[in-house]
Structure P
Amino acid sequence: MNLNFETLRKSMVQEQICRRGITDERVLDAFSDVERHEFVPAELETSAYEDCPLPIGSGQTISQPFMVALMSELLGLKGYERVLEIGTGSGYQTAILAHLAKEVYSIERIPKLALAAKERLNERGYCNVWVETGDGTEGLNVYSPYDAIIVTAAAPDVPASLLSQLKPGGKMVIPVGGRQSQMLTIYEKKESGVSTRDVCACVFVPLLGREGWKVNNE
């Protein structure tokens, strides 16, 4: 089957993202540039621009395009920031962030996915991205503090280590709740403390690790 991925990508941006209220031009430009079909398994290329998450192996998924766009817009990136991503997955969200921020540090729990994402991003010339393997609930303290943190898996509560690595004035977007459903939440660090704002209900794979869901409960 011969598909015009550029046409499908333009349709995705217009129908799934713009029409649902995403207005940040930098986010829309990033989605127009990043070829989502290159971040899904080859057998799922024909579904790459559909309005749904897709499996990428190891029990993980690439999120629905709109959810990736929403989380990206909520960070309010201007281009000078250092961003921490928890859960590299296929590297698609990482690539979007690379268009929006100065530096992107991403951590993935599953070595196979981390290696594949690193190779995929390197092949596509993303030189402002660093991918590490480890427990995402503990963050990457060596590169902190971060202007923004994005968590692409669901936590039972916000990990304290991640909050500690967030720069004053910085934002973290994270799904918080149970294993079956969560609330996408913004945490913003201020001089007076940490403020929170609920955005919308969502469903993500669980965030496993020392400060998340326990691995033996999978």
Structure Q
Amino acid sequence: MTSFESYAPYAGTQAGSVEAVNEIFRKVYQYMALGLIITAFTAYFTASSPSVLRMLFSSSAPLIVIAIVELALVIILSSMINKLSTGTALIIFAGYSVLNGLMFSSILLVYTASSIYQAFFTTAGMFAAMSIYGIYTKRDLTSMGSFLHMGLWGLLIALVINLFVGSSMIELLTSVLGVIIFLGLTAYDTAKIKNLAEGYGWEIDGTIAGRIAVIGALELYLDFINLFLYMLKFMGKRKD
């Protein structure tokens, strides 16, 4: 997960302007949408190219390399955000979105198009509802965030265990848990972005606003993607 800790000394120091917060959220959702579009188009064109599919899925090596590079990009973006320009950060985010598209091309080969659309629009509706809640809630979601991150670690452990056990019950439980966790993280991450923007208020400049927008977009992009994958487990129909 990415972190906003580098900005913490400024958070909550003054009442933020509505205009500044709204502008940051416009950029966050624009960048997030751009990442999703890049991922979707990359997945579509990859699934449409037999030669690329053979290169990716003929062995596990290409997928392992992609996964390692993806992790490296997230670490670079989250740990070096203070040193990156907005343009450079966006390029890294776009590159990560492309790699995700390569990985997710297999979804188009396994599931029917109608079930993918259904899962996507259901995810979009749920994501929008929780993100709106994160913006407008007056509750402090800090404690919920700690609980959700603990649940995320538990989910990862359960997934690893099920690789060896292969239990359908564990798969069902992890799918339910995954939906709950990423719905909660959507609200938590949205509220975190809002609180950070409000902490800067009028003092925020274009560079800082751009960095917050990119890292916030990555957070919400990851929440959306993971929520979509777990919804697809429930709603997806496999091709004959």
Structure R
Amino acid sequence: MKKYAAEFIGTCVLVVLGCGTAMLVGCDAAHGGGYILTALAFGLTIVAMAYSIGNISGCHINPAVSLGVLMSGGMKSRDFVGYVIAQCLGALAGSGILALIFGLGNVEDMTGGFGSNGLAGVNGNAGAGLLVEIVLTFIFVIAILGVTSKRAKHGSFGGLVIGLTLIVVHILGIGLTGTSVNPARSLGPAIVAAISGNLSGLASLWVFIVGPMVGAGLAAMVYKALEK
């Protein structure tokens, strides 16, 4: 249970800091600086969590990462299910915290949807959005598998490498899909936004669940083939 609790906490923190930053600074063309700030918020949160809960659960805080680890033989199916449940609950809790902060403080949500993902950057094209998420998640997960491999010689810098990789994929992806690469991170904000009356995130939510999981699966298969 300690592993699941760590995943819950880590995903909650990721949503609060990552999506919270996006909500506050905005991520559209009129707020270009928000791209970098949001990318840094997500990436640096991963770094912080990697060095705080990484020794407890591995700091997946992402169902796609857990799938990649599962397919690579790094965890059991039972733990995978427990991790995904904990991650989704953590994302919901984090989104709930943001709803309280922005609601009680009467702070403007610059994204209009609790930092939920969308397809505006690809003109609403679900196919293009799906491709973006598959490619970005592939890059992110294969980096994680490489850094955490028994053959890796990165010492204590693994968490930093993973965080920097997440920053890079966000820099490209924010303008296209808002960058999910994490089904739990997309699910929590979309549901809480819908409860608050903004249903726009639900229509394309499947893209941000299917895309990252497919990308992670491909990353695991390719990495296993390369590692042999």
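The numbers here are math on the coordinates, done by the rules we state, and not lab data. None of these values were measured; they are calculated from a predicted model. Cβ atoms are built from the backbone, for glycine too; each structure is taken alone.
Between structures P, Q, R, where is relative contact order in percent (Cα under 8 Å, 6 or more apart) highest? Don't skip to the end; give the middle numbers.
On the way: P: 14; Q: 40; R: 31.
Once relative contact order in percent (Cα under 8 Å, 6 or more apart) is worked out for each structure, Q has the highest.
-0.94 is what came out when log10 I(q)/I(0) by the Debye sum over Cα atoms at q = 0.18 Å⁻¹, for residues 43-162 alone was calculated for one structure; which of P, Q, R is it?
Traced to structure P.
Of the structures labelled P, Q, R, which one yields -22000 when helix-only ellipticity at 222 nm (-39500 (n - 2.57) for each DSSP H run of 4 or more, over all residues; to 500) is computed from its coordinates? Spell out each step's value before the answer.
Numbers: P: -7000; Q: -28500; R: -22000.
Among P, Q, R, the structure yielding -22000 for helix-only ellipticity at 222 nm (-39500 (n - 2.57) for each DSSP H run of 4 or more, over all residues; to 500) is R.
When mean count of other Cβ atoms within 10 Å over residues 59-66 is compared over structures P, Q, R, which one is greatest?
Details: P: 19.8; Q: 11.5; R: 29.4.
Largest one: structure R.
Among P, Q, R, considering only mean count of other Cβ atoms within 10 Å over residues 19-26, which has the greatest calculated value?
If we compare mean count of other Cβ atoms within 10 Å over residues 19-26 over P, Q, R, the biggest value is for R.
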